[in-house]
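In C-alpha cells below, several structures.
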Structure I
Amino acid sequence: MASDWDRRARENARHYVNTGREDWTDEEFFASGKQTVSEHILTDMTNICQGREPRSMTVLEVGCGAGRVTRALAEVFAYVHGVDVSGEMVRLATAALQDHPNCRVVQNNGWDLTALGDIQVDFAFSTIVFQHIRSKEIIENYVREVHRVLRPGGLFKFEVQGYPDVVAEADDTWLGVGISEEEAISMAERCGFEPRHRHGAGQQDFWLWYFKRPTTCTGETKRLVGRA
C-alpha cells in the first residue's frame, strides 16, 4: 500500500485523493475538503460533540492524504492528529498545514496507530480511505486501534466499500473489499463499539457510526437505572 500510494502521490496526489478532477488548484482542492466537513461533520455535530464545545475536542483522521480534509477539521476542532500510510502524502500534508499549528500528521504502517504514540481523542473520522483497503482483517484492526485511542462514549465515523460482493485482487490497492451491513454490525461489536447508525448499505459509500461503549456506570447511575 505504501509504495503504491507514494507513486500516486508523486504522479498526481490531489487527483488520487479526490478523483473529481485532475487539475486541482490550491483553492479548489482545500475548498473541497471544507465541503466534506460541511456535509459530514457540521451536519452531525450532535453525534460528534455530544454536548462538548468543538474547540475543546481532539480529533483523529485516519488516512489524511495530502491534508485536504485535515485543514478543514483544524478550523473546527482544537487539535487534529492525522495518519497516512504514504510518506509522500504525509510530506504534502505537512506542507499544506504549515499555517495550522493545531495539526500533526505522521506516517503509519498501514495496520495500526502506534505511530501516534499514547494519545486519546474525542472523535475519529475517515473518508474515502477504507474503500481502498483490500483486507477485511486490516480494516478491522484499524477499527480496533481507533477504539483503543478513543475516549469512552466517543464516535468513530467512517465509510467503507458497501458493495458486499466486491472481491479485491491480491495486489490491488485501489479497489477495496466490500463490507455488508451484517459484517459492519459484527465488526463493531467485536471491537467494542455500538453500531448505532448506518447509511448507504449496498452502495460504494457506506457510512458507519461506531460509538465506543462507556467503560462502567457510576453507582449513582446504577441506582437511578434501578429505580426506573
Structure II
Amino acid sequence: MTEKNKTASKFKEIELTGKALFLLGEENWIRVKSSKIVGYKHFDNFILFLIVFSTILLTLEHPMMDPNGTRAITLERIDFVVSGIFTIECLLKIIVYGFVINGKDSYLINPWNIMDFCIVCLSIISIVMRDVELGIIKVLRMLRVLRPLRMISRNPGLRIAVQSLINAIPDIGNVMVVSVLFLLLFAILGTNMYKGLFYFCVMENIPEDLQDAVVDKFDCMDYGGEWVNKD
C-alpha cells in the first residue's frame, strides 16, 4: 500500500460545501483542518469511549456523597474535561458541516445531531450554573443521565432498533388497549371475589361466650366489636 493510500485509509473524505456559519468557506484552513479531525477513523471511537467512560462515572455518584470530599471533587473535574471534549466535538462538526442552513449535510438537519447538541448544551448550562441552588438547575444536572443516549447516533444497529420502535408505536398502542382491557376484566373479577374478605373483627370488647356467634360485619358491630381491614 502506498503512502497516499495509507493516509486515505486513516481519513474519511468529507465534502465541504457552502459557508459554515456564513464565514468559513470550502478552502478555509480552519474548516479543512476540522474536517481532517472529524474524518479521522478513530475520532468516533474516541468519542464512544468517552461516552462509556462518562456513563461509568455517573454510576459512581450518589446523593449521600460529601460534596467537598476528594471523590466528589475528582468526579466533578473529570466531568468538566469530558464535557469540554464533547463541546469541542460539537463545535468541530458545526464548523465542518455548518449549523442549520448550509445544505442537506448541516449539523442540525440530522435529528440525532439535534439530540447530541441538546445534551451538550444541558451539560454546559449545568456546569456554568453549578453554584446556583435552584430546582431547575438541579434538574439540568440530573439530565446528564441522558448522555449514554449519544451512543445511539453513533451505532447504526441501535439507530435501526430505535427507529423500528418508533415506527411500531401505533401497533404497540393497539396491543396496550387490548392489554388494559384484560387487566380491567381481571380487576373487576378480583374485586367481586375478594371484596371485604380482608376485613376482620376485633373482639376485645365482646364477651368470650358471644365471640363464636360473630360471622359477619353486622354481628361484629352488634356485639360491640370493631370491624377493621388488614394493613
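No value in this document is a laboratory result; all are computed from the given coordinates. From a predicted model like this one, the values you see are computed outputs, not experimental measurements. Cβ atoms are built from the backbone, for glycine too; each structure is taken alone.
Can you say which of I, II returns 6, 19, 19, 16, 12, 9, 8, 5, 3, 2, 0 when P(r) over Cα pairs in 10 Å bins from 0, in percent is computed? Derived from the structure labelled II.
Here helix-only ellipticity at 222 nm (-39500 (n - 2.57) for each DSSP H run of 4 or more, over all residues; to 500) was calculated and came to -11500; which of the structures I, II was it taken from? Checking each candidate, the match is I. Which one of I, II has distance in nm of label points 7 Å out along Cα→Cβ at positions 165 and 181, as calculated from the coordinates, equal to 1.7? This figure was derived from I.
Hey, mean count of other Cβ atoms within 10 Å over residues 85-92 derived from one of I, II reads 21.9; which structure? Source structure: I. When FRET efficiency 1/(1 + (r/R0)^6) of positions 69 and 93 (r between Cβ atoms, R0 = 41 Å, to 0.05) is calculated for each of structures I, II, structure I comes out greatest.
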